[in-house]
Structure 1
Amino acid sequence: MGKSDTTGKSADIIVLDDQNRILMQLRDKEGEHSFRDCWALPGGSVENGETPEEAIKRQFEEETGCECNPELVSVEKYTTEDGRVIDKYMYKQ
């Protein structure tokens, strides 16, 4: 997926287990994504024609092989290392 295929929005999800441990993933070292080789919450870019909720469901299944039932927690803006401004949608499981 190229940058023109995305909306300038991102969706991540916080998943806690029964001991309140947070599910994290180590992002790939290679590729066009931000925060390469860093620990992050599951999630990613919202594609054109997709809602943030649809995006987090898709991303979570792609990254974990599991389904999720997201609940919106917050929406924030942040700037990536390359200067793009992103609307970040945070969900919890």
Structure 2
Amino acid sequence: MKKTDQKPIFPLFEARPGRLLRVMIFSGGSGIEHKLRQLGVKPGDCIELLRRAPFDGPLLIRVRKREIALGIGVAANILVEAAECDLP
């Protein structure tokens, strides 16, 4: 059996604040993807989860020097992996 170097992919809402993550794919429909692209978030981007509001409140992320608040429902549709990347 071959050992793979693949990192696990998980929904953004499961990540801990302070982690650097790479956006892998959007699992929602085209409406979610369109909205996220309008906000400047796309697959392949390196993002940082800055903080989480309590009681399933919004998440604050940084992507390309911008801070964006995302609701928990949107964050559930963003699949990420832990990454060692530099934020621009």
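Every read-out reported here was derived from the displayed coordinates using simple, explicitly stated rules and does not represent laboratory data. Owing to the predicted nature of the structure, the values given are computational and were not obtained by experimental measurement.
Figure out for me which of the structures 1, 2 the number 3, 14, 23, 28, 20, 9, 2, 1, 0 belongs to, where P(r) over Cα pairs in 5 Å bins from 0, in percent was derived from the coordinates. So the calculation was done on 1. Between structures 1, 2, the greatest calculated value of relative contact order in percent (Cα under 8 Å, 6 or more apart) is seen in 2.
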